[in-house]
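These notes open a run of structures that come right after.
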Structure P
């Protein structure tokens, strides 16, 4: 017969998986980043311009399963559920009560992880890897068995091959280790054996980076110049509070427990890792969500501490207060941060000046719709219209489709109904995937709304006509045009090869 704990854990995992599907309104499509990750499945490599290789391996599996939205949403939901499982197992290893398990699982289920786990991006697995890394550290402190060090190294390597963000966790963990009693491990050969194992696992990606002139650094520079420069450090700190607002008591209890609850004294290294990590992120003007992986493990310690101090008398009421807070704050979280309503509803809320109804995009400006939601609109329209334009052309063998950015390119490739139709771009990883076929006589050009200068195109083609555009008023790509360019004046294949070489060399 199954134990109560096992049944309860199963219920939480099932609820978590279901929520990740039902909390997305049908009007929303896939996110622009998801298209790029899905296309990586067709171009497997040990690295990419913006991410390590592991996402492409999952994308390949999704492709084998049919490439449907169900499977695309399944994996981030699964990683979110596994994060809850790891925290649950952490509580059990710390001899926490069933109530502590329930409280931590409830707090994690109804948290900002709901938002993150709807998108097929490296973030969901990143958070799982941070949590699993801390779990292996806890187990090593408990048992002093070196197998946990090696499992820790493997976890880090998996996390690194998924998203380089976890490197900041390791950077913060090292000074925290020096400040803790566990620093004696620095004298053990097993510690360096674990480091060597981790380095061995990630080495194919490091070699790929070296062979390709370290595109990760170019990507970080692009990120800093276009996005991180708009990050306000104070806003970063504020958002850390809002991520788990309903569960803030659990997190506060965790931080307090490291200094007031003797059984948790050996685990203070986690607290200092948190402090050093936040310091690094704040200094680098990181996006607030980069730090989310720090928090799940603290739910284990906070939930146990709260269950310990609320066992008798009036303190028992504290349990109901914390549960009520989690559920109470879930409602605005549900209404504000999840794509549960139509874009019209969110825009109307902004017009009425309702709280949290405006959103700051990467451009640093305020908008009535979340950037993520706006990035989940207009793509099917673009692909449908591109298909129609392509089908209307008489000589399809000599047609080439060129988009401005990876979102447009990936969306066309994912939603197209025309066999063999492929869009290309000089953006992101598509620069390495471009393959020219027969002589190009017709160019279908996808241009963003703000990109209205046709001077260069007019020097290359004798006839240019705008035939369609994205009309969805809420799409971030609203106004993106589809142009048909014919009567080439020069060898277009040669021009594309030249521009491709310039882009790869890092020139404008």
Structure Q
């Protein structure tokens, strides 16, 4: 009963944390709008992500689509990840100190940052942890039901983010080089693999029917982003993710060779090395590997509990306190806990850590992620003001420069506008079945055609109706244009643009 109360206390702390880490002056993040819009276009796959996120978005839509529910689910996935670690500690025969240490290490870590935004990353870490937990339970009990839970975790993890394949690629050789290789002669492993295949099959069929957009997406990612990733920087990031509790991870890795009870779990150590090496070789983004770590806090916590049970008992509360104290400076800079104006007044603390440098290589007033959470309500309100003045709304299209603009307008607008753009998943949602006579055009601030010379031959009237004024927004200066009374078929032009931009 006491353990259960402590667990619920950590769950409560987790949700309270996520209630205070974002100042009310911020909107949602640009990526969140894209995922929320997928709820209105359910499919077995998308150009940007597999379908799992759209199912959660649909549930959020049914619940009212409020910001509370948008933030609730990533926090829930984070809490469930902590519960998985708690249960793993219990499997490893950990007592209250190990449970508290492990839960503290997970709760006050980089996972707060991951769980701050509604993106596939929170569920990704959860599914990685659930898959590892299933392997742990199988090794401990040799009960075949855990192989089927592993298959479910793998299947739904794949439908959330293809990243989980790298976990499997690390596990297979790790199991082969340890006594746990006997798992490969268990027929239930292959039945479980069949179950996993059955779960992911609809998405594989969708990929085939759409010419495998995931392959193009990976090539584009490698060309535009991963090419800039430095392998040494990737490894440095791994040390920073759980900086406050890195001693627990170190204890976990030692435990596989120094603690007799954990030697049968050495496959976890080798799986970590294989997957991390694969990520390093492929120049992956640092956060791709975060799902590797939670399960190791179970091993490290139990090992430290036993190591500190005699002469060094006094170090137990110190270990927990260290994690909490080291989280405080991280908390001050890693989250938008203050308004944009207040943050800009204390910009030096962010600049010293390089957090003000955006992908353009320049320093700005706010970190890029925070600037990506501003200006969206303002944009939607100004688009609504233009939309209200157009009588023929049925033949009016809101066309944006990027998916953040389109998603934000669709989320905050008072009308059923259904804005689109020629990138990300929106390119498949352009309403070509209705003749388009008017266009509300949203253009980034760096657009070099302020007079809309490109559109002048296409419309009788062109007006610049406003722009985003929020000086802290990444979208600052984004302009809104009303293009009225088309002279030609806009639908034909859009079809041509879709063909050109399909894979951009």
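No value in this document is a laboratory result; all are computed from the given coordinates. Owing to the predicted nature of the structure, the values given are computational and were not obtained by experimental measurement. Cβ atoms are built from the backbone, for glycine too; each structure is taken alone.
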Among P, Q, considering only distance in nm of label points 7 Å out along Cα→Cβ at positions 9 and 57, which has the greatest calculated value?
Q
Mean count of other Cβ atoms within 10 Å over residues 265-272 was computed and gave 19.0; which structure, P, Q, did it come from?
P
Distance in nm of label points 7 Å out along Cα→Cβ at positions 369 and 473 gets 2.1 when computed on, of labels P, Q, structure Q
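Have a look at P, Q and say which one yields 4.6 for distance in nm of label points 7 Å out along Cα→Cβ at positions 81 and 457, as calculated.
Source structure: P.
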Computed 3.6 for distance in nm of label points 7 Å out along Cα→Cβ at positions 249 and 345 - originating structure among P, Q
Q
